[in-house]
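Take a look at the structures below.
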Structure 1
Amino acid sequence: MNDPTVQSAVEVAPGLSQGQRLINIFTAPSKTFEDIKLGHRSWWLPFIIYVVLGFAFYGVVNAKVGMRQVSENQVKLSPKAEEQMAQLTPEQRDQRMKISTAITQGIFLASPVFILVMGAVISLVLLGTINFVFGGKAKFASILAVWMYAMMPSCIKTILGIGVLFAGTAPDSFNIKNFAPTNLAAFMNPMETNPGLYSLLTSIDFVTIWTLALVGIGVAIVAGTKRSSGYIASFGWWALLVIGGAGVAAAFS
């Protein structure tokens with residue numbers, strides 16, 4: 001017969017601290033995900049780190065480049081957008097750029113909301129995939145915690161982006177969509193590269209691949225499936241998005 005006292009002790013047994021989970025993401029990720037599987041699903045610490053780094057990046061971009069320049073650079077990188085701007089009067093172009101600049105700034109400032117919404121949507125997709133396709137038994141809260149911790153390598157990309165800006169990147173060459181040298185596209189001229197190919201090479205990013213590998217491991221662990229199932233779930237959706245993004249870039253750039 002099961003002893004309720006023993007069961008209660010097991011249920012309330014302390015797990016890893018959030019700091020330990022963060023360290024283990026880089027040294028022994030399975031330990032972090034096993035701890036989440038045991039029911040320790042808090043993720044406020046990585047979320048705070050993302051928010052702080054995101055606002056730090058915003059501050060550096062605003063100081064070194066400027067939001068107006070960021071928006072103008074994006075127009076230059078899209079021949080169709082540049083063609084449309086050329087057809088406007090100076091007053092209309094200025095108004096259009098003011099709106100674009102405000103939107104760009106708003107996206108930066110609303111980044112905490114975007115992080116939460118993106119995490120929730122991706123977690124729902126992964127939950128449905130791993131449970132209904134691969135027979136897993138994951139819970140939404142566990143998948144969300146996996147995602148929040150698995151995103152930690154993105155901090156490296158943000159820090160590299162800040163470093164690039166302090167190194168003296170020319171404001172008129174700064175690309176907010178590819179701001180750090182973590183993929184092959186970062187070493188190419190987007191004005192001279194096929195838009196579809198540039199988008200594809202931007203997506204094949206070592207930080208992204210690292211993150212997806214962590215997501216695959218974590219999803220498999222909390223769902224109780226084979227690790228290959230977790231990899232298929234994470235890399236499969238990513239591949240679809242990459243192909244779709246490259247197609248859109250080729251068609252509308």
Structure 2
Amino acid sequence: MDECTDNNCIINIIDIVKIYRLGDIEVKALRGANLKISKGEFVAIMGPSGSGKSTLMNIIGCLDTPTSGTYLLENTDASRLSDNKLAEIRNKKIGFVFQTFNLLSRSSAVQNVELPLIYSGRSSLKSRRAKIIESLNSVGLTGWERHKPSELSGGQRQRVAIARALVNDPSIILADEPTGNLDSVTGEEIMSIFQKLNSAGKTILIVTHELDIARHTKRVVYLRDGLIFKEEIIENPLNAMKRLQNMPKLEDKIIEK
């Protein structure tokens with residue numbers, strides 16, 4: 001891992017504490033977490049249920065703010081921004097991929113991918129459609145543009161979700177259990193897309209409970225009881241494309257060539 005300096009440090013979590021209050025009960029989800037991520041890294045976050053993984057990802061994704069501590073996103077203090085500013089950052093700088101895909105069921109692949117462009121105020125339909133087709137092509141969905149989620153396999157739906165995350169050309173891709181609802185072959189296909197994106201320079205963070213999936217990344221961060229207690233550099237990440245070559249090919253799956 002390259003040293004995270006002011007020039008290349010895209011994420012800098014400093015002594016982040018997050019406390020949730022449920023009536024009279026106080027739950028400390030994060031207890032002073034520290035994490036630095038450089039531009040172009042591919043990082044997995046692991047930990048047992050209740051360790052603080054989702055809370056940390058929500059703060060990194062500007063979906064939540066810390067109780068105390070500092071979050072610098074590309075040297076901007078996101079921990080002190082208004083809700084409107086956080087929404088603007090989410091739309092322009094961060095692409096989200098979820099375990100459950102979060103697609104609009106009655107909308108086509110094109111319409112689902114178009115949503116971030118509409119929210120960001122791109123008014124030209126022509127320019128929007130060019131970006132949408134480019135994103136769908138980049139994840140291997142050429143020819144599936146008009147299909148609705150119910151007409152797509154699980155892997156294809158996740159590809160639509162990745163295309164949607166990419167369409168605004170964000171600085172960071174955040175993926176929460178992106179292979180959790182997929183079989184092993186489709187999971188490898190999705191990881192091959194993430195590895196391809198990372199090779200092209202995208203910064204990618206994934207939350208996963210599967211060590212096998214985490215070992216496709218370049219660094220694994222382990223959380224326990226709201227603290228990062230260990231980090232591991234993966235010297236030889238698993239190569240999804242090579243692993244796919246040794247797996248049975250299912251007829252209804254799309255495999256990267």
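What follows is calculated from the coordinates using simple rules that are stated; it is not laboratory data. Worth saying up front: this structure is predicted, and the values here are computed from it rather than measured. Cβ atoms are built from the backbone, for glycine too; each structure is taken alone.
List of remarks:
- Parent structure of the calculated result 0.60, given that FRET efficiency 1/(1 + (r/R0)^6) of positions 125 and 213 (r between Cβ atoms, R0 = 41 Å, to 0.05) is the read-out and 1, 2 the choices: 2
- Per Kirkwood radius over Cα pairs in Å, for residues 37-148 alone, the highest-valued of structures 1, 2: 1
- Here mean count of other Cβ atoms within 10 Å over residues 109-116 was derived from just one of the structures 1, 2, and that gives 22.0; the source is 2.
- Taking FRET efficiency 1/(1 + (r/R0)^6) of positions 93 and 165 (r between Cβ atoms, R0 = 30 Å, to 0.05) as the measure, the highest value among 1, 2 is held by 2.
- Given -23000 for helix-only ellipticity at 222 nm (-39500 (n - 2.57) for each DSSP H run of 4 or more, over all residues; to 500), calculated: source structure among 1, 2: 1
- If Rg and Dmax of the Cα atoms in Å is computed and equals 18.2, 56, the structure in 1, 2: 2
- For the structures shown (1, 2), distance in nm of label points 7 Å out along Cα→Cβ at positions 181 and 205 is largest in 2.
- Structure responsible for 1.00, with FRET efficiency 1/(1 + (r/R0)^6) of positions 21 and 157 (r between Cβ atoms, R0 = 41 Å, to 0.05) calculated and labels 1, 2 on offer: 1
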